[in-house]
Structure P
Amino acid sequence: MGGNDASRLTVKTIWDTLSDAAFKSPAIPYILKPETIDTDGPSGFVKFMGVDNTVYDTCFYMSECLLAATWNGELAYKMGVCIGNEGILGNVNTDTPYSGWYAPGLNLHRTPFGGRNPEYYSEDAYLTGSFGASVAAGAMSKGVYPFIKHFAASEQETHRGGVCTWLTEQALRELYLKPFEMAVKRGKTTALMTSFNRIGSVWTGGDYRLVTEVLRNEWGFKGTVICDFASGQGHMDFCQMVYAGGDLWLDTIAPEKWYDTANPMDVYVLQESIKHVLYTVANSNAMAGLGEGVVYETHMAYWRIGLIILDVVVILLLAVWGRRCYSS
């Protein structure tokens with residue numbers, strides 16, 4: 001996938017790719033983009049929705065709060081590497097790697113009654129950020145892009161859809177955004193998931209200040225932003241999300257089309273979104289083995305196989321030559 005691929009895509013192709021992103025990103029054959037497998041969750045690669053066997057035989061790891069209790073950053077990095085190795089192996093039946101990982105969770109333990117506390121590291125912003133950055137860096141080292149989540153200030157599970165989180169900007173930056181900032185800057189993750197809640201009165205996934213001004217402009221994030229599962233969430237709006245700087249719509253139900261090809265801004269924001277997705281996929285294990293003439297296979301590229309065969313032939317010829325010289 002080249003740097004100008006976004007401009008080669010039709011608006012319909014872009015829409016089809018961005019809007020059909022539940023646990024995957026679809027293939028775009030004419031620019032050689034493979035379909036990816038993107039899946040949950042903080043305990044390892046899991047597939048809890050659907051009936052297919054896309055994800056199977058993977059490890060379940062300890063909860064994030066148990067990992068943080070070790071105070072062992074090296075162990076956190078090694079866990080990320082293990083996730084990355086599983087991602088490379090992927091689905092052996094289809095030779096498809098596991099490329100995206102909806103994890104790690106980087107929200108804080110605001111209360112002991114938080115419904116998803118086991119998916120988050122701690123109540124401390126720096127400790128959470130340190131472990132999240134280490135796990136993300138380990139996974140990224142093997143080509144798995146972690147969707148760090150849930151961005152941001154999402155600290156409750158019950159009635160979380162559209163709940164208004166009220167806090168000062170100072171508290172937001174010093175506490176709730178800090179772990180994400182560390183994972184972006186230190187962990188170099190190229191993927192992120194927004195949350196169900198609102199900050200103030202604005203849904204996080206559709207908040208330009210949060211997604212573009214802070215995440216992209218201040219922190220230098222260049223990758224993909226996906227929303228949390230959108231089905232049944234009336235406060236979540238695809239158009240608002242893309243205009244805010246988000247990219248992928250996580251839902252198994254096709255959203256209503258809102259773009260107008262005659263509107264240059266609609267086309268521009270959609271092209272920006274697909275560019276982010278292509279950047280993430282191009283720098284992942286999804287591209288392993290993809291060379292000239294090899295489109296969707298994840299085995300070794302033909303030119304590498306040819307070089308290995310050549311090396312073996314040369315070694316055999318040298319062995320035969322050496323034996324003849326010795327016999328003489």
Structure Q
Amino acid sequence: MTRRCCLVVAAIALASLPALAQAGAARTISATEVHRLESALADDSMEGRLTGSPGGARAARYIANEMRSIGLLPKGDSGYYQLVPVAVTDSAITLRSSFSDSAAGRHETAYNLLGLLEGSDPKLAGEVIVVDAHYDHLGIGAPVAGDSIYNGADDDASGTVSVLAVAKALARGPRPKRSILFVLTTGEEEGLLGTQWLLAHFPLPFDSVVANLETEMIGRPDSLAGGAGKAWLTGYDRSTMGALLKRARIPIVADPRPAQHFFERSDNIAFAERGIPAHTLSSFNLHADYHQPSDDLSRIDFAHMTAVINSAMRAVDLLANGPLPVWNPGGRPAPQAH
């Protein structure tokens with residue numbers, strides 16, 4: 001194909017972005033659905049969703065049941081579950097190299113949850129968009145003002161709700177052209193344990209992954225992003241993903257706090273270091289309830305969160321049907337030894 005022809009094709013693809021975004025907007029996610037999911041995941045019965053704990057397992061069962069009801073194809077090694085071997089001591093939770101690894105500590109099984117929405121296009125269905133969040137939090141800890149359950153309503157029940165709600169909306173059809181792997185990981189708070197295991201035991205050919213969008217902490221507005229209903233993208237200028245979202249008029253702006261290095265502080269970095277354009281969507285405003293028992297359901301702004309999830313749905317729809325993001329010069333992080 002000549003360079004002129006490539007430019008024409010690219011121009012046509014870019015011109016179609018608003019239409020794609022409008023088509024995605026036709027599938028609206030309701031505040032009622034968001035509240036239902038968030039209320040369950042941030043409930044005291046989940047005991048803070050600590051990796052390798054009964055509360056973490058309870059949350060995993062809830063997520064698996066939601067994936068089943070949506071109709072996603074199970075892509076774990078045990079249905080929707082991908083079993084993750086961990087060792088638990090008084091001071092840490094670590095990833096074992098295998099289920100036969102005799103690392104010190106109490107051996108437990110944690111879980112990633114994986115469900116696939118197959119693409120409809122014969123040529124593009126082999127390309128995979130990974131949409132993910134981590135569902136784990138800190139469990140039960142030192143009481144603060146009489147509360148010892150660290151519910152993690154914002155961190156990251158909110159992101160987990162986004163993944164499930166987006167999956168449900170897009171599964172209603174029409175099916176996207178590319179395939180979408182919806183992933184909820186464990187162990188992010190312990191050092192990306194679930195994502196490490198996922199990438200070492202990926203359920204599909206890894207070279208089929210063409211983009212990754214994570215969602216983390218979208219339960220409250222951030223004035224620096226524009227307030228209620230607006231979100232920001234980590235590493236906005238590292239790839240063309242930010243520009244594609246802007247072109248499609250999706251209200252997602254650049255991370256207003258680059259000095260915090262949020263791009264490198266969540267699961268997306270593991271994909272980015274392997275060459276995949278990978279970013280995290282968030283509206284974290286540095287609130288004082290971070291990693292405190294007070295990060296609970298009462299602090300969630302559901303109108304804001306619902307609006308951001310609808311933007312996330314439009315973004316995923318765009319990635320699954322439109323032009324793919326590529327790294328901008330100098331934007332790709334240095335590959336790491338794995």
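Laboratory data are not the source of any read-out in this text; all were calculated from the coordinates shown. As the structure is a prediction and not an experimental result, all values here were calculated from the model. Cβ atoms are built from the backbone, for glycine too; each structure is taken alone.
Side notes on the structure shown:
- Identity of the structure behind 16.7, 50 (criterion: Rg and Dmax of the Cα atoms in Å, for residues 138-265 alone, calculated), options P, Q: Q
- Origin of the value 31, 23, 19, where semi-axes √(5λ) of the Cα gyration tensor in Å was derived from one of P, Q: Q
- Entry that produces 16.9 once mean count of other Cβ atoms within 10 Å over residues 154-161 is calculated, selected from P, Q: P
- Here the criterion is relative contact order in percent (Cα under 8 Å, 6 or more apart), and among P, Q the highest value is seen for Q.
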